[in-house]
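S.K.: Right after this note come the structures.
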Structure P
Amino acid sequence: MATIVEKYGKNIEEAISLALEELNTDRSCVDIEVLDEGNKGIFGIIGAKNARVRVTLKKTAADRTGMFLEEIFDKMNVDVQMTVEEEDNIVYVMVEGKDSGIIIGRRGETLDAIQYLSCLAINNGTEEYKKVVVDVENYRKKRENTLIKLSNRLADRVMKTKKNITLEPMSPYERRIIHATLQNNKYVRTYSVGDEPNRKVVIAHQSNSNYRIRG
């Protein structure tokens with residue numbers, strides 16, 4: 001599908017209308033450049049010259065995200081493929097390929113960094129904020145399920161022993177999963193300690209914890 005078209009018309013508006021019709025879009029989705037304003041000539045006949053415009057489809061958030069990630073993956077020298085879709089102001093990116101493990105990194109740290117940078121890049125200089133979610137072969141869902149099971153298992157241990165358990169350092173996203181999983185458990189509390197990037201979740205028995213710091 002063409003993203004740039006040049007059209008002639010008796011006037012600028014006619015040329016723009018023809019371009020929009022060919023691109024099957026409206027003015028809000030394009031950039032318009034007037035190449036020649038045209039000339040009506042004498043009596044509309046002698047010396048008349050058509051107007052000419054160049055109309056370019058604006059890049060969507062999904063387009064910008066895809067271009068940014070292609071550059072990142074190229075610099076990382078990884079062999080992966082991706083699909084990019086946008087829905088309700090959220091850009092979803094699914095990555096797969098033989099080097100997908102490199103994209104994920106240790107405990108998903110590389111993946112989180114790529115997602116964060118993508119969000120910064122596509123929202124730079126724009127008025128409407130777009131959220132970006134980058135996933136690799138459903139890693140995030142698998143990791144979420146793992147953390148939910150881990151949370152419940154450790155909560156059971158805390159209830160039995162009444163001793164606090166401190167988990168390994170986690171990203172803010174992963175800590176939120178722990179907090180959300182156990183927030184309705186009346187026997188334990190969760191809170192976070194330490195500074196990034198070594199901030200950890202503590203699962204404590206209700207009788208042992210005076211903290212309510214989340215995050």
Structure Q
Amino acid sequence: MDEIDVDPDARTVHVEPGVRAGELHEATQQFGLATPTGSADDIGVASSTLGGAIGWLRRKHGLGADALRSVEIVTADGERRTASPERNQDLFWALRGGGGNFGVVTAFEFDLYEIGPGVMTLGTFYPANHAEDVLKSHRKFVADEPDELTTLVLYGHVPPLPPIPEAAHGTPAVGILGCYAGSVEEGEDVVAPLREIAEQIVDLSGSMPYVALHELDSALFLEGRNYC
């Protein structure tokens with residue numbers, strides 16, 4: 001149950017429920033296309049889609065549930081059904097974010113959008129004592145930010161990732177992360193103000209393959225910990 005069938009002409013993809021987000025992005029990025037998923041590469045497409053799938057394309061293209069065209073599902077009565085805007089509409093409505101309570105999904109069909117292969121990413125960490133300035137600046141910025149840019153703010157510690165100097169690991173920090181779903185050059189100009197709020201601890205911002213962005217998110221959220 002892990003097949004992926006990309007139709008680049010129709011800009012759709014047929015996905016079986018055993019596929020993970022990273023595998024889906026690897027397949028669709030061969031054509032410069034992507035569909036919204038959760039932000040990490042090791043999450044299941046099925047579980048994230050049925051829960052909404054909040055990811056890096058949400059401001060431009062919505063959630064994974066918004067890109068869903070149809071679902072093949074076996075319902076509790078043992079019947080195999082197709083749910084879409086044209087067939088079993090109530091069931092389709094429920095499946096788009098309502099969780100896995102309505103049957104066993106055997107396949108999804110999604111819309112695809114032009115993304116990548118490179119995207120402008122934002123990954124700037126400031127000292128924690130600048131949190132108030134960072135939050136105020138971010139709040140003011142997002143009021144008028146373009147739809148192509150999705151951002152979030154994290155408060156905690158600098159993660160122990162290989163690109164970050166070891167001396168900075170664990171430093172109390174407030175970070176702004178983001179992805180620009182447009183040209184890298186345009187995105188670099190757009191995110192510049194968010195990289196200049198205060199003196200940085202580290203700045204990982206720059207052009208990155210869309211696939212690698214999701215790999216990085218998986219590294220940020222370590223296995224064995226609980227997140228909510």
Structure R
Amino acid sequence: MKSSVTSTDVDFDSDDMSFIRTQMALDDEKRESLIKRSRDVLKLSKMSISMCLRGDTQNAQKNLDECLTILKQELIPVVAEIPALRSSVAFCLEEWAEAKILHSFLMHNRIPRLGDLEVLTYEEYLGGLLDFTGELNRYAVLQATARHETDVKRCQDLCTRVQEEMMQFDLRNSNIRRKYDTLKYTVKKLDALVYELSLARQLGRVMDPSATGQDDPPKEVPEEQG
């Protein structure tokens with residue numbers, strides 16, 4: 001079909017293209033800044049986890065507070081403006097969630113709810129929770145070394161409860177699914193750790209007379225040489 005347009009001058013707005021280029025350049029700048037600051041959050045969160053495991057929960061809290069300030073003032077507003085960039089910060093949000101959950105567990109014996117960590121999506125929350133169980137295993141090993149059997153059992157019970165809750169989700173092949181599969185091995189490790197501690201305690205009672213309430217066996221007195 002022959003076109004009815006006779007002019008060769010097509011209406012193609014160069015100013016519109018210039019506007020698009022400018023907006024794309026601005027979005028790229030925001031993305032680069034977002035990634036840089038998300039790395040700062042990631043680093044601070046990792047430091048907080050290490051501090052928590054060393055017992056330095058006070059400085060861990062300072063790092064976590066700094067992370068939250070960066071998230072609320074710099075990262076989340078950009079993500080709200082450009083939702084496509086959410087995936088660029090998801091990794092640092094999960095790391096921050098992991099650190100927050102670990103800190104709350106150690107300080108308050110409580111797992112924060114999704115609503116307590118208001119900057120997270122439910123997927124980021126679950127990712128942080130599942131990553132936390134890995135740190136819980138490391139914490140349990142430290143407690144086992146110190147023979148703190150009650151704390152090890154607490155870690156085992158909590159990981160088992162998380163596993164039971166996650167079993168009720170319909171998890172497809174995703175990042176959350178892979179982390180859940182790792183949790184299964186963590187639970188097995190903690191089960192073995194609790195068993196080994198219990199066995200060591202039982203053997204200790206048999207080998208240590210004071211633990212069974214029995215007196216030490218009488219010592220032989222060497223005969224005097226006449």
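Read-outs throughout are calculated quantities, based only on the coordinates presented, and are distinct from any laboratory measurement. Nothing here was measured: the structure is a model prediction, and the numbers come from that model. Cβ atoms are built from the backbone, for glycine too; each structure is taken alone.
S.K.: Here distance in nm of label points 7 Å out along Cα→Cβ at positions 94 and 126 was calculated and came to 2.1; which of the structures P, Q, R was it taken from?
M.R.: Of the options listed, only P reproduces it.
S.K.: Then there is this: State the single structure among P, Q, R that was used to calculate distance in nm of label points 7 Å out along Cα→Cβ at positions 38 and 70, giving 1.2.
M.R.: Working: P: 3.5; Q: 2.7; R: 1.2.
Source structure for this number: R.
S.K.: A follow-up question, please. On distance in nm of label points 7 Å out along Cα→Cβ at positions 158 and 182, which of the structures labelled P, Q, R is highest?
M.R.: Q
S.K.: A value of 6.0 was derived for distance in nm of label points 7 Å out along Cα→Cβ at positions 86 and 166; which structure in P, Q, R was it taken from?
M.R.: Structure of origin is Q.
S.K.: Which of P, Q, R yields -7000 for helix-only ellipticity at 222 nm (-39500 (n - 2.57) for each DSSP H run of 4 or more, over all residues; to 500), as computed?
M.R.: Q
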